[in-house]
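Below: a set of structures, written as structure tokens.
None of the figures in this text is laboratory data; all of them are computed from the coordinates on show. Keep in mind the model is a prediction, meaning the values are calculated, not measured. Cβ atoms are built from the backbone, for glycine too; each structure is taken alone.
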Structure P
Amino acid sequence: MKRLTLLTAAAALALAAGAPALAADAAQAAGAADIVRLATDLPAPISQRAPQHHKIRVETKELLGKLADGTTYKYWTFDHKVPGPLYRVRVGDTVEVTLHNPADSVMMHNIDFHAVTGPGGGAAATNAAPGETKAFTFKALNPGLYVYHCATPMVAQHIANGMYGMILVEPENGLPKVDREFYVMQGEIYTEEDLDTKGEVTESITKLLDEQPTYYVMNGAFKALTGDRAMKAEVGETVRVFFGVGGPNKTSSFHVIGEIFERVHEHASLETPPLKDVQTVSVAPGGATMVEFKLDVPGNYILVDHALSRVDRGAAAILAVSGPENPAVFKAADVDKNHTH
């Protein structure tokens with residue numbers, strides 16, 4: 001396998017502007033599905049209201065998807081994408097979950113919501129063989145941002161193949177208003193083949209058990225949220241990132257290069273005072289955080305796991321910020337090449 005170098009400033013710009021985009025047409029042309037969930041694919045905030053009854057229907061799907069440029073992988077998914085949908089409810093809501101496992105599946109699947117108070121988070125109630133549909137109902141008792149995942153043995157295998165997502169349980173009074181919200185989840189993929197292998201690659205149970213990922217992904221694929229899939233915002237806006245780790249094994253050191261988190265809801269606890277002015281947040285597998293920050297300067301900001309070797313294995317995303325320069329906050333100095341000390 002060819003040696004990869006760590007991210008440099010020049011490489012960062014290339015990542016934002018010229019990285020091969022995992023566009024739907026390119027994925028289809030390669031004979032593989034587009035499994036990447038856009039960071040903007042999430043429900044709108046909930047306005048103040050009385051508790052309601054929600055019906056969530058989840059379909060599991062095993063499908064060949066585009067993992068990297070020229071590389072495909074057999075994913076297991078919730079609703080054809082990685083991560084699964086971000087569900088949004090409020091404290092006091094009743095949620096009816098129906099899970100359907102199509103007849104063309106090979107594996108049994110289920111769903112375990114960390115937001116559920118009840119046996120297995122709903123996993124035992126939704127154990128569905130191919131062709132089966134199972135259901136359960138729960139009441140959202142605790143606000144927070146919670147991971148869900150398949151919990152069919154071997155659980156780590158189902159998660160590593162893409163079966164994870166998050167559910168947001170908003171407090172009674174909702175969340176403070178921001179200009180933009182993004183949904184990002186980090187995961188790991190373990191393959192028999194090396195990182196730069198083209199064609200269809202296959203899962204490695206040995207590497208999974210040894211906790212040696214071939215890829216680290218944000219929203220399902222290698223550097224998926226770059227190029228024309230980069231997140232976009234404008235100077236002066238405040239953004240909120242719902243960030244979670246599907247795992248199944250590695251903690252993420254979540255960081256945005258060139259920004260400081262003004263508010264961090266550590267462990268996605270929404271009713272405790274947020275931490276202020278934080279550079280990097282540790283997020284465990286099966287855990288989440290919610291961060292907010294205002295954009296003062298235009299440019300391309302890279303979301304990374306600050307275990308930085310993982311950037312070259314795919315754990316990077318771009319937030320492209322447009323708008324007027326702000327020299328009072330940041331200005332690149334002109335250097336006189338003829339000047340010597």
Structure Q
Amino acid sequence: MLPETLRWIGQTNGYLELIDQRLLPGNLVYIKCADTSHVFDAIKELAVRGAPAIGVTAAYGAFIAARSFDNVLNGLIEGCRRLAESRPTAVNLFWALDRMKNFGAGLAKQNLSREQFLTALLDEARKIHQEDIAMCRAIGSFGADLIKDSFGVLTHCNAGSLATSFYGTALAVIYEAKVKGKKFSVYADETRPILQGARLTHWELSQAGIDVTLICDNMAGYAMQRGMIDMVITGADRIAANGDTANKIGTYSVAVLAQKHRIPFYVAAPISTFDFNIPDGSHIPIEERNPDEVRKFGTSLTTLPQAKVWNPAFDVTPAELITAIVTDRGIIDRPDTEKIRKFFSR
């Protein structure tokens with residue numbers, strides 16, 4: 001049984017609850033976010049992570065910011081500005097904040113009371129939340145037939161229910177295939193240095209009754225060489241106009257290995273993950289995180305305390321390595337600029 005990743009408690013005087021993913025798989029604990037700083041810290045410090053979940057969290061955070069000011073529109077604008085500084089790569093964050101700002105600007109032109117403004121703004125955040133759940137279900141439905149009986153499916157990082165409002169993106173495809181009665185196995189990369197695959201994906205798939213095996217990141221190539229992997233599916237944090245895709249660090253390596261072994265490599269993401277303001281992946285900002293994430297395994301040092309570290313949180317997989325992108329509107333085969341443009345103009 002998959003738990004809710006996030007939920008709003010109460011009405012306009014309520015608060016956001018999030019699973020603290022830093023504590024999984026040992027403890028399933030919800031944290032309360034009642035002001036903007038709580039939401040900012042939850043995103044920045046990875047209590048909540050995954051591009052769709054970050055976007056929904058940010059939408060509720062924008063509402064919380066608005067109600068904290070006497071002038072609700074000023075509060076909304078300032079809160080969105082602050083939340084936009086939390087993490088740079090996942091485009092869903094900026095998409096959700098822009099949507100909340102634009103919606104609030106429209107409300108400001110109406111003759112609404114403070115409570116009416118806040119009620120409408122909270123309803124918009126809830127709408128984003130429910131749309132995300134529906135998008136995940138649609139991704140699963142479109143992608144489930146990619147998985148055949150007896151397949152070995154490799155996934156990297158966590159693109160499951162924990163990375164979204166519910167059900168996931170890449171893992172939605174896996175869950176829906178199971179619902180359809182497919183018999184297959186999943187291999188989850190541990191995903192260094194934060195171990196989202198080990199801590200989150202393995203736990204989540206186990207909760208759902210999926211046959212899942214945990215492997216170290218550097219075992220993926222050997223698993224492919226031995227014929228254990230029939231397809232790869234990952235999520236995405238930002239997709240450029242040409243289909244270049246940013247995802248958790250290590251994804252590019254898996255894509256190169258998949259091409260070498262003639263294994264299809266799929267990306268699953270909602271349409272909100274596409275960023276048409278950038279032509280290709282070279283324009284995607286890549287977050288660099290605390291060096292201690294690499295120097296330590298959990299709380300234990302594994303190298304010299306002042307070891308020089310490079311710690312990019314994401315890498316970019318070129319579109320030519322991607323077999324198809326599974327979205328909530330359908331599948332884009334062999335994505336490139338023209339195919340993506342036609343897909344979205346339908």
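From which structure (P, Q) was mean count of other Cβ atoms within 10 Å over residues 258-265 calculated, if the value obtained is 15.8?
Working: P: 18.9; Q: 15.8.
That value comes from structure Q.
If you rank structures P, Q by mean projected area of the Cα convex hull in nm², for residues 106-209 alone, which sits at the top with the largest value? If you can, show how the numbers build up before the last one.
Working: P: 9.5; Q: 8.7.
Ranking P, Q on mean projected area of the Cα convex hull in nm², for residues 106-209 alone, first place is P.
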Entry that produces 2.8 once distance in nm of label points 7 Å out along Cα→Cβ at positions 58 and 330 is calculated, selected from P, Q: Q
Read-out distance in nm of label points 7 Å out along Cα→Cβ at positions 146 and 242, computed value 1.3, structure in P, Q: P
Test item: helix-only ellipticity at 222 nm (-39500 (n - 2.57) for each DSSP H run of 4 or more, over all residues; to 500) calculated as -11500, pick one of P, Q: Q
Origin of the value 151, where volume of the Cα convex hull per residue in Å³ was derived from one of P, Q: P
